[in-house]
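Each in structure tokens, the structures are laid out below.
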Structure 1
């Protein structure tokens, strides 16, 4: 089976490619940053396509059309969830790219959505709940899903919309809580500033996220929306404390230094 992965050098894309290779899949990795791609352990094991989805040459579309399935992870401008460019710009770029692939004959597309599509709801979030996005990023993602579901009325293809919750692991963005904690420890800081830490979130190691995404992508029957989650809520404070314990580290936690984010509810997690 030949699978193409966009956003190949991204945090999740990197692990998805490794998981596909472990499953002996033929992988086409796509990304606009070839220098970063060359630094990845998988680079010599895949076919690499260097292009930007904003301007994809016809020759590249022909190459993509040879894939059996697409895992589409590319999205610009994260983690700036509140920026208007997500729906002013990214949305149509994304839709036009996917539509071009569908018109070229692609029949199976897995796309990363976001738990933010559920809006400001508290508690367990299941896929049968109507979406209620409350920030530009979530609005753009949810609208893209709706656009593509309309496209399915005109073209026969499977759309697997995977709502990601909180992913952590080696290589994650420097703005993430555990990356900041690790940097503070490496710097020898005595105090780590954070929020009150009482938020409940659904965290999943990036390796598990890659496993779930890959399993969904290679499923020849699934079509629809699915949560990629652990199903188990944990507080930010406990996440940090567990990390320190597992790594035999200590740093004083300055709880309440930062306010709680206003773009997400205090307590939510995924229901599988």
Structure 2
């Protein structure tokens, strides 16, 4: 079973994480062009690793992205996966639950989207919304058709337990799980919201509800602190990635994914002697045409 190795932005497994101790920007003086070139090098390596993952067909990779609005989830996914064969990965974005999804348990809608062996699956938001936005706005529980009465003192602990059990089950059966919290500052989020208002080509990204949610910033930070402490495990680690500088953020995510795939020591399937003899026969037939 995969186990995460040490990393500066790895959320510890002992419950000692405090978001105030983790930076929102990487203190490195590198030019944007240099970062882009380095990212392109990482993407080339990821291309090769993804092909081996797909061919070996024994493991899958699940990447989970969670963040406050405007942290850069979409652009990070797009940038890091830009060179990957579309046949080898899938992206799912989870918004407000549908009526069908509310007729199932809170893990159902994401479980049915898990990646098959050989593929990379990406969750843009995920089952963690159920211990984030729902925790910040507990009124949403009224629509979840839970058998009552709801014990709020235990509900979140029970959901964390369900998530940990599910992730460990996946890890035991070959799914490698990497979870990224894109840690954007409140000031940087404000700047990006204003940019969406001021630049016509970004207007479509703006939603008034995003500004309303800023009023719950402290509540969200506490919810993130609790979920990261409860669910960062060696087989399903969280990384708190500084998100105020997008080029650094994308490169950091790409490196973590690349190093993780390398650590799996995946190999292309070997052809046995009988099949190899068949290859020789086919080669002779082709050469005799």
Source structure (of 1, 2) for FRET efficiency 1/(1 + (r/R0)^6) of positions 62 and 102 (r between Cβ atoms, R0 = 25 Å, to 0.05), computed value 0.60: 2
Origin of the value 20.8, where Kirkwood radius over Cα pairs in Å was derived from one of 1, 2: 2
Comparison of 1, 2 by relative contact order in percent (Cα under 8 Å, 6 or more apart) - largest value held by: 2
Ranking 1, 2 by distance in nm of label points 7 Å out along Cα→Cβ at positions 14 and 254, the structure that comes out highest: 2
Identity of the structure behind -14500 (criterion: helix-only ellipticity at 222 nm (-39500 (n - 2.57) for each DSSP H run of 4 or more, over all residues; to 500), calculated), options 1, 2: 2
At a computed 2.2 (distance in nm of label points 7 Å out along Cα→Cβ at positions 118 and 246), which of 1, 2: 1
Ranking 1, 2 by FRET efficiency 1/(1 + (r/R0)^6) of positions 126 and 174 (r between Cβ atoms, R0 = 35 Å, to 0.05), the structure that comes out highest: 2
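Every read-out reported here was derived from the displayed coordinates using simple, explicitly stated rules and does not represent laboratory data. Because the structure is a prediction, the values reported are computed rather than measured. Cβ atoms are built from the backbone, for glycine too; each structure is taken alone.
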